[in-house]
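Pasting the structures here.
Values quoted throughout were computed directly from the atomic coordinates according to the rules given, and no laboratory measurement underlies them. Everything numeric here is computed off the predicted structure, so don't read it as measured data. Cβ atoms are built from the backbone, for glycine too; each structure is taken alone.
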Structure 1
Amino acid sequence: MTPHFTDTLIEMNACEDAVKWCLDYDTLEDAWKACKDGNRMDWLINETGKWTPELKATYQAIEGPAWATYEAIEGPACATYRAIQGPAWATYKAIEGTAPATYEAIQGPAWATYKATLASALATYEATIGPACATYKAECADAIRALYPVPPSI
C-alpha cells in the first residue's frame, strides 16, 4: 500500500485537525492549492526549514496588517465575552464557598446557570470573530502561496 502524505505529516507532529483536513486530498500539492489556513502553511514551511529570511520578511509584511485587522475585531469581542464570563464565574464561586449542605443544594443549578451564560457568551464571541479569523487565515494562505506556489518537500 502506498503511504499517504499525511503519514509524513503525522511523523512531523502536525496537529490532528490539519492531518484530518489533508486526508481529503490525494497529494500535498492539491492540499496546498486548496488550503485556506496560512497558519498551517507557515508551520509546514517552518518545519521543513524552507523559509528564507527574505521571503519570511515579505510574508510578515503582508501578514502584519491582516493580523491587525483580525485583532481589531477579536479584542472587543473578547472584552465582551470576559465582561459576561467574569461576573458569572464570580456568582458561581460565591455559591461554591457557602456551607457544604447549602452548597450541595445550590451548586448544581448555579453551575448550570454559569455554563448556560458562558455558552451564550462564547457563541456570541465565536460568531463575532469567526469570519475575521477565516479572512485572516485565508489572506495569510494566499500570501504564502504567492511566495511558495508549491509546498515544500516533506
Structure 2
Amino acid sequence: MDPQHIERQYLVYLACAITGLSFEDATGWYRKVEKAFPKHLIALKPLRGVEQLRGERVLKEEYREHPLSTPKGIVMRCYNDVDRADGLLVNLLKAKRVSRGTCGEVGRAAFKKPIVVVMRKGNPHWGDPMMHEPTIVVPTLELGIRTVI
C-alpha cells in the first residue's frame, strides 16, 4: 500500500455509567458502535480485559480482587484512555444514578476534544452543566454514532 494513502486512525473512548447495570447492559452497546464505525475509528472500551465480570447482573463500583477493577485501577486506566482518545462517545441512556466516574472522564476531556453525550430528558445527568456545556447532547445512540462519524 502506498504510504501516502494510509488513513489515519482515530481513537474514540466509549464512556458510560457502569455501576448498577448488568455487564451486558454496560457493554452490549459497544458491539453496535463498533459495527457502525468505519475502519479508521477505533473504540476504546472501559470494560475490556475484565471478562471475569461477564454474567454480573448488577455491577458494583469496584472489585478489589481484580487490580484493574479497584478504584485506583479504574481511574488510572480510564483517564489514560480519555487522554489518548481523539474524542468521546458517552452513553448515559441506561444510567440509574449520576456516574461520578463518567463525570470525571467528561471533565478531563472537556474543551480539549469532541464529546458526544447520549441521554434524554429525565436522565440523572440531565441539567448538569458538566454534561451539557462542553458536549453535544443527542437523544439516541444511533444519532450519537452518526455525530461521531
- prompt: FRET efficiency 1/(1 + (r/R0)^6) of positions 57 and 105 (r between Cβ atoms, R0 = 41 Å, to 0.05) was computed and gave 0.10; which structure, 1, 2, did it come from?
  reply: 1
field: With helix-only ellipticity at 222 nm (-39500 (n - 2.57) for each DSSP H run of 4 or more, over all residues; to 500) derived as -28000, matching label from 1, 2
entry: 1
- prompt: Given a computed value of 17, 12, 9 for semi-axes √(5λ) of the Cα gyration tensor in Å, for residues 73-112 alone, which structure among 1, 2 does it belong to?
  reply: 2
query: In terms of Kirkwood radius over Cα pairs in Å, which of structures 1, 2 is highest?
result: 1
field: Structure responsible for 42, with relative contact order in percent (Cα under 8 Å, 6 or more apart) calculated and labels 1, 2 on offer
entry: 1
field: Read-out mean count of other Cβ atoms within 10 Å over residues 81-88, computed value 18.1, structure in 1, 2
entry: 2
task: Given a value of 0.5 for distance in nm of label points 7 Å out along Cα→Cβ at positions 41 and 89, point me to the structure among 1, 2 it was derived from.
output: 2
task: Looking at mean count of other Cβ atoms within 10 Å over residues 33-40, point out which structure of 1, 2 has the largest value.
output: 1
- request: Supply the structure label, taken from 1, 2, corresponding to FRET efficiency 1/(1 + (r/R0)^6) of positions 17 and 121 (r between Cβ atoms, R0 = 25 Å, to 0.05) with the calculated value 0.55.
  value: 1
